[in-house]
Structure 1
Amino acid sequence: MVGRWATSIVAGLATLAAGAATAQDTKVAVGISGWTGFAPLTLAKEAGIFKKNGLDVTLKKIPQASRHLAIASGDIQCAATTVETWVVWNAAGIATTQIFQLDKSYGADGMVVRSGVASIKDLKGKTVAASAPGTSPFFVLASMLKKNGLSTKDVTVVNLEPGPAAQAFLAGQNDAAMTYEPYLSSVRDKPEAGKIIATTLDYPVVMDTFGCTPAFLDANPKAAKALADSYFEALDMIAKDQAKSYEIMGADVKQTGEQFGGSAKFLRWQDKAANKTFFDGDFKTFTKDAADLLLEVGVIKQVPDLSKLADTRFIQ
């Protein structure tokens, strides 16, 4: 009897301890999209990595064009998006700070055009589907056009998110479209609809980072470090068990593991070492150049304080 009673007490204490640990998990809501580069965040959640590191993470699929509104409303505290988008958000008064890099696009973002379009210069006067100003697809479009002597004023932009933009293009709508993986591969698979005329292999302007509000970072520095560590642990899991990891990440966007791998080959996830190199080097130059272009095309009215757009203490 005594043994059973003691065992019950120990079991009860263990249950209470587990409950206490759960209660202490820091809640954080994160805005993302189905972009392949963000998938390790999904892996971190589904594989229990966030949980193990004391986080209660909710991943919310929110279009990039309205992700900052969710931050402003308090619906989410953190988000994943492209480097130049943080410039746009801060210029609009939505204070946010990047804390680690997620990925770099190596052909995962691009422009698709009809077979008769020989060059980007030929798009003058034509219709291009792209997300709204302030989003990555619009920024990539502006970058590609500028490099070819055009501007967004030389084309008619139809605002469609990357998935619908690719679907509309395959259905015969618009002369061109800006999209990314996994949707870009849908055009690769149907050359009769058109062709991919340029990607981030030609214009390396897409790199994604993870950031949060300064208020969240100030109040939860340990959680911020846990978010970064969890991401790097997810990359380790991919390296150790790629098949299982691809299956988990692919399921989130209705792909098989094999299909997900096909999309993933067009980008590079960035580990801790790559993060340190990036923030010590290319980050500042790219951010400055991006801010200048955003100002030029009228996406922002003034350049925010670029020195406040990154906090690298969580990747140390």
Structure 2
Amino acid sequence: MMRTLLAVTAAAAVAAFAGPAVAQTKVGIGISGWTGFAPITLAKEAGIFAKNGLDVTIKKIPPASRHLAIASGDIHCAGTTIETWIMWNAAGVSTKILFQIDKSYGADGLVVRSNIGSIKDLKGKTIAASAPGTSPNFLLAWFLKKNGLSIKKDVTVVNMEPGPAAQAFLAGQNDAASTYEPYLSAVRAKPEAGKIIATTLDYPMIMDGFGCTPKFIGENEAAVKALVKSYYEALDMIKTDQKKAYEIMGADVKQTGEQFGQSAAYIRWPDKAAAKTFFASEYPGFSKEVAELLMETGVIKQVPDLNALIDLRFIQ
């Protein structure tokens, strides 16, 4: 780990003295410990951001308060789900999605006690999920609606972040929990505590994007270009040196490289071509359905311009 830190420091020093004018651009990025965001951490810890002239600070901020950090100027950019970008803009926190980070392929899910046979059986039950305006809460709302239930009328939600929600479930608390990797794997490893009744393989709906404020983009286009370039270079590193990449990304969430690889098996990190296809074909219909559910559950009061939420210039 010390060698990694020294390498990052050295790369930053080289970028500061030898890089272009954008070399000293400071960028604050807000994410959580979600496995899907790990390439952003990799880009920092492997010195990729520094090599491309960026001084990046990554802050782990709970989803429910990440928009407050953006609104206050504490961070400039963030990673979060499509529905969360819609919520932020509906609430007046202006942001633009620049590229797609990940698609959940079973990395987000709903865990229940062994005696619960279907999602419909959750009616009247107590479920742990983070607050409204977060991906685990929205996942719960989505799964319930697809099975004829309402998050507002048919269940009792106890607000807990994904890690504590999984830990509480394993300790015998609550009837169910909405969580994600790496915490979902803790439940996979202890089937006697309960079971995973559905994941995003059953209901594909967790898709993350990376974005920044229009102000930051407008004032720092060269830096934004470097951010996007750095992210895709991190994806390249995962392909060319997976072992090292997994070790770096795993360390950030207190996992070994092998453990991280097990969590990452439930994630897909789309390349530029796949991201372009997503925004052209899937995004229009998906974002509309998402906005309708957000309105139905009272999370938003108005639907923002869904097309204006994306700025794809930097992945062309």
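I have 2.9 for distance in nm of label points 7 Å out along Cα→Cβ at positions 98 and 178, calculated from one of the structures 1, 2. Which structure is it? The partial results should precede the final answer.
On the way: 1: 1.7; 2: 2.9.
Only one of 1, 2 returns 2.9 for distance in nm of label points 7 Å out along Cα→Cβ at positions 98 and 178, namely 2.
The value 33, 23, 16 for semi-axes √(5λ) of the Cα gyration tensor in Å was derived from one model only; which of 1, 2 is it?
Working: 1: 39, 23, 16; 2: 33, 23, 16.
Considering all the candidates, the number was obtained from 2.
Identify which of structures 1, 2 gives the largest calculated value of distance in nm of label points 7 Å out along Cα→Cβ at positions 74 and 106.
Working: 1: 4.3; 2: 3.6.
Max of distance in nm of label points 7 Å out along Cα→Cβ at positions 74 and 106: 1.
Values quoted throughout were computed directly from the atomic coordinates according to the rules given, and no laboratory measurement underlies them. Just so it is clear, the structure is predicted and the values come from calculations on it, not from any experiment. Cβ atoms are built from the backbone, for glycine too; each structure is taken alone.
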